[in-house]
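Multiple structures are listed underneath, in structure tokens.
Coordinate-derived values only; no laboratory data. Only a predicted model underlies this, so the values are computations on that prediction, with no experimental measurement involved. Cβ atoms are built from the backbone, for glycine too; each structure is taken alone.
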Structure I
Amino acid sequence: MDQPPPAGATGGGPRRHDPARGPRIIGPADGKAVDLGSLGVRFMVWAEESGGEFSLVEHPIPPRTLAAPLHRHANEDEYSYVLEGRMGALLGDEVVYAEKGHLVFKPRNQWHTFWNAGDEACRILEIISPGGFEHLFDEVAGDPEAMVGDSAESLDARYGLEVDYDSVARLCEEHGLAFPVEEG
């Protein structure tokens, strides 16, 4: 089975999967997986494998958990496909709910966040287009302090991310959620 490139490996620019190496099949337990506390990330397709056009990650989200503070991306669109459970999302000023089989579009430059709106497991596939943003998750998994203070501001700026960190308490209270964070 073909392996994905290591995180952050650009090797002179994006490179697609080489079909001469045979097909690439990603099984249900394949791919690097990390736990960021408020959500998990399983890396399935890195930007480097798609020529930079997209990346694909799976996000398991614990019951009644906010995945991220309110934020917006300057560089990429996100598409969340619900594999199981119930996902809530704030898109601009509108709260929406998505069940298994639903696809939620989170366009760049739109304030948004999402959460597990149920008492059961929630898993989503997240398509990020263009790819590259998945490397933020990898960086945070390698250094939880990357999301603290000046380091968080620097990381956000490098990825074209604007984050309202003060939104967490309000969102948790409004939607009956928790926001655990990975301890470093």
Structure II
Amino acid sequence: MSDSSPTGPVVPVLDVWCELQCADCRSALDDLRALRARYGDRLELRLRHFPLEKHKHAFAAAQAAEEAAAQGQAWPYVEAVLGRVEELDRGGEAFLVEVARELGLDAEEFDTALVDGRHILIVDADQAEGKAIGVTGTPTYVIDGERLDGGKSQEGLRERVEAIVDRLLAGQKA
């Protein structure tokens, strides 16, 4: 049996290798917001976890972000935590649960998720894939097979991502 239903255009995917205790990732938020505003549903922004060993709460924060995704609030949660990196440094897991509560998420479920480790495999898989493709720091972007490292400087990165997305979208119209 053949399915003759029309398929929509393939949406380009921008993988954003991020760490929620990273000041450089906080700086990248403006670029990510601008990309979401410009492309809307024509670009999929996919959060990928790359917790760095130098940040003791980064692994828990990655798990918490996955719980926020499970509760339908991934990006609002990520933005809230990144906007308060210093508080995460001081408050650790209690801070992560508090942010969930502030956003109206099920804070008890967050606490349970951090204890039972239900999202550890996702975080581990992201980190392993990142290492395999050469991610060494955050933020790092991957789009159409091209890796763009943002840890040193965000300067010009959004423009480079936009050029790739525009090329990919133009190729769909041809």
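Below, the figures for the structure above:
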read-out: Structure with the greatest value (metric FRET efficiency 1/(1 + (r/R0)^6) of positions 52 and 124 (r between Cβ atoms, R0 = 25 Å, to 0.05), set I, II); value: II
read-out: Top of I, II by relative contact order in percent (Cα under 8 Å, 6 or more apart), largest first; value: II
read-out: Origin of the derived value 2.3 (distance in nm of label points 7 Å out along Cα→Cβ at positions 44 and 132; candidates I, II); value: I
read-out: At a computed 4.8 (distance in nm of label points 7 Å out along Cα→Cβ at positions 20 and 148), which of I, II; value: I
read-out: Parent structure of the calculated result -4500, given that helix-only ellipticity at 222 nm (-39500 (n - 2.57) for each DSSP H run of 4 or more, over all residues; to 500) is the read-out and I, II the choices; value: I
read-out: With Cα Rg over 2.2 N^0.38 Å, for residues 76-139 alone derived as 1.10, matching label from I, II; value: I
